Structure P
Amino acid sequence: MSKIAFHYDAFNDFGTLAAAGDFPNTLNMGESSLERMTVDIKLPDGTLTSAAGLTFTLKGADTEDGAYSTIVQSGTVTVDMIREGYGLPIPKTKYKFIKFGVAGNFQGKVQAIINSKLS
């Protein structure tokens, strides 16, 4: 059986949340593109509960402190979908700065990380 090496880069991590809102890290894309990548949702504590599911939103702006616009938003994402490995596909975007947010009621923690594997 072959092993696959996973490379984690802190520069691709939006951070961790225990309540709805924007994840703590804003990413400066510079000249980079996230097109054809995903934002993967992880469970750093291994547990999460949500009766109605969650909604995730990728937002962008031209300046770090500017007004952020929605780039892409998920439909309702259940806890089972996250446990199975949920990733929100990222379309082509013009924005230099990006944030990621979660809406909904939940208990536990969620983490959002860019998966750089092209789809």
Structure Q
Amino acid sequence: MEIVRRQKNGAAAFCLAIQSSGLDDGEIYRCLAIDAGYFSRIKKGDATLQADLIEPFCTVVNNRIYPEWIAYRVGCTLVQIKSEAERRAELAEQRAAEAEKKLAYAESLLRKVAT
């Protein structure tokens, strides 16, 4: 994260994301349907990646370096949003833990009554 934050500008963060991916430029701009010249201008800092292409870009390069840098520049960080399945699983785990506590309490009461 510190390396991401140390990037001087958006172009440097964009290039770091590309470099970290291990992919060739062509593999990336073809997946994003961006012209090679425009892609080169983004890398030089003469153009920017359109906002609606940030998510596909992150998917292609398999990292979030570029949006992390953008978020940091405005005093924020990115947080992964939980999927509905993850939220439900977490809720189920909480309910199970509460049920286990109640059962343990009931068992302790029964032991006291039995003695």
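Taking Rg/Rh (Cα atoms, Kirkwood Rh) as the measure, the highest value among P, Q is held by Q. If distance in nm of label points 7 Å out along Cα→Cβ at positions 34 and 82 comes out at 3.4 when worked out from the coordinates, which of P, Q was used? Computing distance in nm of label points 7 Å out along Cα→Cβ at positions 34 and 82 on every structure in P, Q gives 3.4 only for Q. With relative contact order in percent (Cα under 8 Å, 6 or more apart) computed over the structures P, Q, the top value is the one for P, the highest of the group. Computing helix-only ellipticity at 222 nm (-39500 (n - 2.57) for each DSSP H run of 4 or more, over all residues; to 500) across structures P, Q gives -21500 for structure Q. A value of 1.8 for distance in nm of label points 7 Å out along Cα→Cβ at positions 26 and 58, calculated from one of P, Q, originates in structure P. Which structure, out of P, Q, was distance in nm of label points 7 Å out along Cα→Cβ at positions 74 and 106 derived from, given a value of 5.1? Answer by label: Q.
Here distance in nm of label points 7 Å out along Cα→Cβ at positions 50 and 66 has been calculated and equals 2.8, so which of P, Q was it run on? Label of the originating structure: P.
Since every read-out is calculated from the coordinates, none of them should be taken as a lab result. As the structure is a prediction and not an experimental result, all values here were calculated from the model. Cβ atoms are built from the backbone, for glycine too; each structure is taken alone.
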